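Below: a set of structures, written as structure tokens.
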Structure 1
Amino acid sequence: MISKKMEEAINKQINEEIYSAYLYLSMASHFAEQNLMGFQNWLFVQYHEELGHAEKFYKYLIERGGKVKLMAIKEPPDTWKNPKDAFEAVLKHEQHITGKINELVDLAEAEKDRATFAMLQWFVNEQVEEEANAQEILAKLEMVGDHKRSLLMIDRELAQRK
């Protein structure tokens, strides 16, 4: 049985993950409006990945005998100045999520909840990948600046993500 404190924290993380999905879906829509379908694709795949993270927490909480409590999802922004601005927001958001995962790890340690601590290691590793992916795209966008041809090359690259 999971502690009430851990249950509450995981429910908050489910909300964080669903908000992440909502944010990336909003970003995907923003890029679709600009006909940057590679950026749209990358973010739409990311949207699905974040829903998968929420589902992992959901299933884990149920397996441990906890109660899932869904909360309101705040409205995400819907416009960004340019792709660089959007991916700066992606990186900042992923760093925020990393902080939330680290808080869960700290709580699991304090509660001596070894099962939750072990489950969270997947998310710790996942966040390394999430931040690295965002940093890589952001570095490319910083490199190309306002060069539209180069931006279209990045768009074509991002269209390959499945």
Structure 2
Amino acid sequence: MITEKADLEYIDQLTDLRIAYLTEDHGNLTEEEKERITSSLPDYYKKHLNNDLFVYICRTDSEIVSCCFLLVTEKPANPDFLNGKTGTILNVYTKPEHRHKGYAKKLMEMMLDDARMMELDFVELKATEDGYGLYKKVGFKDAASKYHNMKYVL
């Protein structure tokens, strides 16, 4: 297996993996959701891949079997992030037939090494029950905050 950062050559496979991940995470997507997401992703990847979105892949010669995304955000510095740069992990996914072989762990370690080199203040994620053990193994800790996680849907 080859582990590396993805480039634009893999846009179609990254789109398929994102849809597979979202289907597992959210349940079946409607045809409209699937179509809108699938049509928007190639342009998103072209704009962001290896700029502020880094995608780590594990592949055979031509097929990606596992991936994880690191989205880097720059914010005004404060005591919690002195450099102003943080990372959010998204889309940690391994095709079902390739799970429990250590691919996601290897990609996470690669990604965390790069996050250190980028001098990110921290990397965060939202863990599913299935992924929780993996994230603990690579060093993530449960985050406690005096703030409430909220959002406003438009």
Structure 3
Amino acid sequence: MKKNTNDLILKTLTQLIAFLLLGFSIYLFFAGHNAPGGGFIGGLMTASAIILMYITYGIEKIQQILPINYITMFIAGLMIATLSGVGAIMFGVPFLSQTFGYFDIPFFGETELATALIFDLGVYLAVVGVTMTIILTIATDATEDNEMNEEKVEA
């Protein structure tokens, strides 16, 4: 049974809030190796923005817009985080040791880049992947249960 609702305010606010959440998650991701933040909290903020879009627009529509396999994203994140630690061993330093340097990047100017950013990228992808996999699994199971109950009532 499809409800005919007027959710213009929800859809309008979701666009604004999701944009702010994604922007703040990017800020937290890049600030993480020098200040509070990093891949974990940035990944949670990104997942919350995506979940808000799923709630507002529905699973089918968002999966058409964002055809992402979150399990693959999780595995890629784990591999990146692990390989960033193994990379340190190749240079004869302990696992997960980091180094940094200052680089002149157009538009940003002189910027510090650290190998911790690579680890944070892996954590970010792993957190978004596992969070979205769990939430979507729960949501689709609940949808299937509701559809089965509706079929029983109609029969």
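Please treat every number below as a calculation from the coordinates, not as lab data. Remember, predicted model here, so these are calculated numbers, not experimental data.
Supply the structure label, taken from 1, 2, 3, corresponding to helix-only ellipticity at 222 nm (-39500 (n - 2.57) for each DSSP H run of 4 or more, over all residues; to 500) with the calculated value -25000.
Source structure for this number: 3.
To which of 1, 2, 3 does the computed value 31 (relative contact order in percent (Cα under 8 Å, 6 or more apart)) belong?
Computing relative contact order in percent (Cα under 8 Å, 6 or more apart) on every structure in 1, 2, 3 gives 31 only for 1.
With percent of Cα pairs over 22 Å apart, for residues 18-105 alone derived from the coordinates and found to be 40, which of 1, 2, 3 does the value describe?
2
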